[in-house]
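K.L.:
Some structures to go through are shown next.
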Structure 1
């Protein structure tokens, strides 16, 4: 059965340094993918700071919907802006931060219905 999801049905998550909503995941009946909408406030906003994390054995793709920022991986930091797509290999420690003045908005995709089980945040 085909499903259609509206923002009122998205599940808001409690994750460090950002506001996040699962749009599609195991919660909505997915068996193999997660699609997540993320908002990262400008640097200096209380609670915005976040350290690197990684997705064990899972890749991530992020589409920058609006705003500007930087993605940091093993090889340093790369600026990103609206319309760009970020690919993060499996097991790559990374973080995305907002370097602009407006909210950085991302649409994130994972080949896993329960990505939380495969995400490792620093203690």
Structure 2
């Protein structure tokens, strides 16, 4: 899979996804300080699923109607145990191949999926 990890996604998650063979661009490494709308545009142009802890991406895609057809995954956990939390997120992201075209919300007990606007 091709991911764009927002700046709030921990480095160990980015590294682990890369080690598993995924193509991951880290906003922290390549787009530090960029606005969310710019990151969403980069993800679209590069055909990447955006992974973030920032709820603003939902607003950009649904309320403002910015293109996000390659998918957005919003991580909603409490980050109480970094090692366990990182492993959980890696497992959740790699558990599906169908992130494209959806807004996914990853929570401890479920993954919610909602189609993105065309």
Structure 3
């Protein structure tokens, strides 16, 4: 599901029991250093908004950020809220599962709406 979109970027949710979104550049740049400087600045502004809203809304133990891009060789950033009792913590979400999935009691939709609103306000 697309949460936010403008002419240079889009944000989509990652189906998961955890709050997890991915920020993409619309042009499939291979590396961060391929992105023009003004767009890199915008990318990090978007990232900061997502992280701040994720921390405020879900109050996680930690925020994980990842950008491997080996399987999908284009710039995209994963932003994941982590909790001490989530299925993988303290391992990465791609690592060994340590316990049963935990259901997040908060509805994700208001969080997505907050992200889109804040980003639109900064443009």
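K.L.:
If log10 I(q)/I(0) by the Debye sum over Cα atoms at q = 0.21, 0.27, 0.33 Å⁻¹, for residues 28-75 alone is calculated from each of 1, 2, 3, which structure is the one that comes out at -1.07, -1.36, -1.43? Display every interim value, and only then the final one.
P.N.:
Values: 1: -1.07, -1.36, -1.43; 2: -0.65, -1.10, -1.48; 3: -0.83, -1.00, -1.15.
Checking each candidate, the match is 1.
K.L.:
Using Rg/Rh (Cα atoms, Kirkwood Rh), for residues 60-99 alone as the calculated read-out, with 0.94 as its value, let me know the right label among 1, 2, 3.
P.N.:
Working: 1: 0.94; 2: 1.09; 3: 1.03.
Derived from 1, not from the others.
K.L.:
Looking at structures 1, 2, 3, which one was Cα Rg over 2.2 N^0.38 Å calculated from, given that it came out as 1.06? Mind dumping the intermediate values first?
P.N.:
Values: 1: 1.02; 2: 0.96; 3: 1.06.
This figure was derived from 3.
Read-outs: derived from the displayed coordinates by stated rules, not from any lab. Quick caveat, the model's predicted, so the values are computed rather than measured.
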